[in-house]
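In structure tokens below, several structures.
None of the figures in this text is laboratory data; all of them are computed from the coordinates on show. Keep in mind that what you see is a predicted model, and the values were worked out from it rather than measured. Cβ atoms are built from the backbone, for glycine too; each structure is taken alone.
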Structure I
Amino acid sequence: MKVNFTGSVHYANGDPISNVAVRIFDKDASGKGDDDLTVTAGLSDENGRFSITYEPLRYLDFHSIHMPTDSDQSADLLADERSLRMPDLGDIYLPYLMFNFTINGVSQEYGASLGVFQTEFLLPVNPVVEFLPSRDGFKFANRFSGYFLPYSTPAFLSSRKISSTYGLCGGMCAAVYDYRLACRAVPSVVDVPKQGTRLQRYLFRRQIDSLGGLGQQAVKVAQWTTLPDDSLVGTMRRTADEFNQVRQKLEQGNLVILTLIYEYAASLKELSRRIFSNHQVLAWAQKEDDEDIILIRIYDPNLPGRDDVVIRSEPLALGEVTTSSGSENVRGLKSTEMVGAEFYKVVRGFFEMPYSPVKPPKGL
């Protein structure tokens, strides 16, 4: 029995994506090849719509049971044993869609479960956008008056030990990406939004979003802040591992929110003070030279209007580890933040923060 299925495929921000090839497979047990159920493959149009024909019963695997012949039969008959094909009753029907597409010249694929009543699918990539901090970034610096709370501050927090200013760097990075994907210009205000204004509330919400569900990314920031720099498990080694994913996304034309680890804390007491001195920026391009020096161009909310802010990373040998196949050299990335040709800050390490597009509020 053949089944026709019609759906639509979109970028992560909801925009339709065309020329995506679509097939349907059945997930098999580990070690087995997945079954291709596709009869007629789909191809998305300018509205992201596609139609595909598939045959569900193709999912079923079979066992061959050999039936022995009588011992007194001829050798020819023995060589031609009968066999019986029986369905594999342990083969469970687990259909999924496979999307093949090209973004910014890079071929990719993405699988999504074929759920009941689901016809719309989001790919984990955003449309390619051009970005320039002086044009697309906020005009004000990341220095908000008040306290890091969405509402008015309780009187008991009026203490000299609590700073009366705070930052929303992650929220500002997410917001400028939101505006760029929505093809809208950021608000032209040059003064830092006051506590409780619509823009401040939007940036605060996007700051919370950047920390991930239940603030798990804040835990990661804390962990990295307590790590050494140049050990085999330190921030430089971990940064080198993280950079592979960051580079891939930048090459696809996506922007990437990065956490920069500026600080080191040797105790819980130090951590409670220094964790908030780390920072978030928006990476928008990268290149590598012949000496393997990496330059990541960033929008830094602390430095509005600057197009010449970069993270400069150079490979560093950290030692060797022994594996089952022999010894292996371990490398890390030693990084600094530069403004133009001038040193700005040491970056002990960096990693990607989560980003999911949100439509900016109307009227801002």
Structure II
Amino acid sequence: MLQDYGWSERLQHQFAPFAAQGLVPARVIAQHRDRLGLITEAGETSAEVAGRLAFEAREGELPCVGDWIVAQPPQAGGPALVRAVLARRTAFTRRGPMGELQVVAANADLAFVVLSLETAPNLRRLERYLTAAWASGANPIVLLTKADLSPDPAAATAAARRSAAGAPVIPISSLTGEGLEAMRVQLEPGLTGVLVGASGAGKSTLANALLGEARLAVGEVRADDSRGRHTTTRRELILLPGGGLLLDTPGMRELALDDAGEGLASAFDDIEALASQCRFSDCAHEGEPGCAVRAALEAGDLDTGRWRSFQKLRREAAHQAAQEDPLLREERRKRWIAIHKASRARYRARERD
């Protein structure tokens, strides 16, 4: 059962110190208001977070969907207790309205950035989501849903590819089936993909199409602004037919970045490459002689909107970094650099295969 959900030798090694205590490994597959849904070797069960873990956990360290955890089995008809969270390989995070860190999904191998083609794709939103996806350590894949409703899906796809920094872009239609197989082949057995995007982008409809049944609720999209209601109200990890796992998430009206430095460099690697060609290493790209970025802008080789998007996200990332404790920030930076490098290595290996 656990191997279907991605259990590995690495996780077995992490869990080894807990095995002699009568504890069991499990994965969080659902998140309710006061309970977690778990999958264990014995099947599904519900759980609560142990008081000590709830008290001692730092920001962003409480278990969320996708986490592998250490559980005390249920006793006398009560819920299981989550005693510890095993180290995450990846984590898709954002900042909440009060500045709090929110972990949207843990241990995802692939981050499916979902954008609807019902209207012209918002490339600035795409760049923001890709920055967060790269920063998470997962490999991003862009899904352009509702391709059957686009007046020119080829042009929309080409525009998205120019902003995708090399991430695969798949036009997809849950109605006609276009692109579904191209997405399925990405989700090999044991791999976890998370769907992220705005409300109304068609995430739950897409998940239902892959499942072959209408398990997840879907809602209508408003005609005046093409926005959807938050039909998905909880995060849920779903085992797909034939293997592979899909984590559906509620739509996000806003995505405030957290710890996005490495993600920014990957999402805008074309700008990073240009900046490395500037005459001065500390070039601010504001009129200095020998500035490769300004030259590319003037020649039309670098889109002005993309450059402004990069500047905005860089300012946001710098502001967020300044709010954090310096020692904690450095610890997180080193950890995510290691995760990011490992993720890119896995991605390149898969491309060679």
Structure III
Amino acid sequence: MTDPSGGASAWLAEWQAALSELRMRMTGIGVRAWRRLIGDLGQLVQKTLAAAIAWFIASHVVNHHQPFFAPIAAVVALNAALGERGTNALRLLLGVMLGIVIGELSYRVVGGGYGTLALATFTAMALARLLGGARIVVAQAASGAILTVVAARAETAANRLEDALIGAGVALVFTQAVFSPEPVRLLRRAEAAALREMSIGLGLTARALEGDDVTLVMRALDRLRELRDGLSELARVRRTSASTARHSLIWWHRGARVAGERESAGHLDLLGGSCLTLTRIAAVATPAEGDLLAPSVYELADVLGELARDPGDPATRKRAAERVRELATETAGSEPADSTLGAARLGVRMVAGDVLLFAGAAPDRSAPSSPAGEPA
């Protein structure tokens, strides 16, 4: 006979395991949400302060009776990534001005009504796109045209334009002077995030090689595939850092440092591709090959982790270069390149070569860099 208590115990164990997994997932979600809030707390405070200042100026300096758009404009202008907020403020102002002009012209030529509203809205958005406008330009052009036609009062359009000038002006003061982001620091923050993910991915790869664990290999591959998001953010910061330095009232003199750091950060695309290639090769390694490869991959993970803690420190970069040069020499074995072990050791040297490029050291022949077309 089947013991009913045994079935109940198995069901209870499964239920407890599922509950434990759910608790872990919920804890992870809560921790990530808290980190997002902490990371954005400074930006939220800046937006709140900008909104209050814009409202005060519109109410007590310009004497608007209902200056609701001034604080909104300040918040919307600052609602962009660091390094792009000044441009966002100018785009908001352009969209508002375009919408008001089109709405006023449409009302005066055609008159009021649904047709005028549709014509003004479409024309404003079309012109915004024709001028290469971003989404915020199109949205503000449409809302400016709609408000102008619906209100059908010149003072309403003028008040909105004044509010836009106030809100965007406050945002520009914040972004270009008071809270202007230091462009080199922005680059290094993005570098650190990308290097940290690479270190975690290679750490999982080394553990998988050591324990012949397929699950860990898949986790490492997933982690390194998701690295694309971090590298995309780094690419965005690289694109905006030069203009951030050029247009900032307090950081314009750091243009040369920004240019050097942008060049260094560009090598992380190749490094990410090399890490992913090494993990893909590790996925087909035998247990014996994994035991031989694991120490080298652990070393690379540790080097990347140290770089992530302070990517701009010259001493840290020098130590990283020395360690990967030594590792490249150690892994220059005699295995044929078409063997898994040979390919994996070539992958180790490829990662080492890309670390040398990032560190600003000349790679040697024992540490080839990844192909330009290698996916990151």
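To which of I, II, III does the computed value -27500 (helix-only ellipticity at 222 nm (-39500 (n - 2.57) for each DSSP H run of 4 or more, over all residues; to 500)) belong?
Going label by label, the one that fits is III.
One of I, II, III was used to compute distance in nm of label points 7 Å out along Cα→Cβ at positions 19 and 99, and the result was 5.3. Which label is that?
Of the options listed, only III reproduces it.
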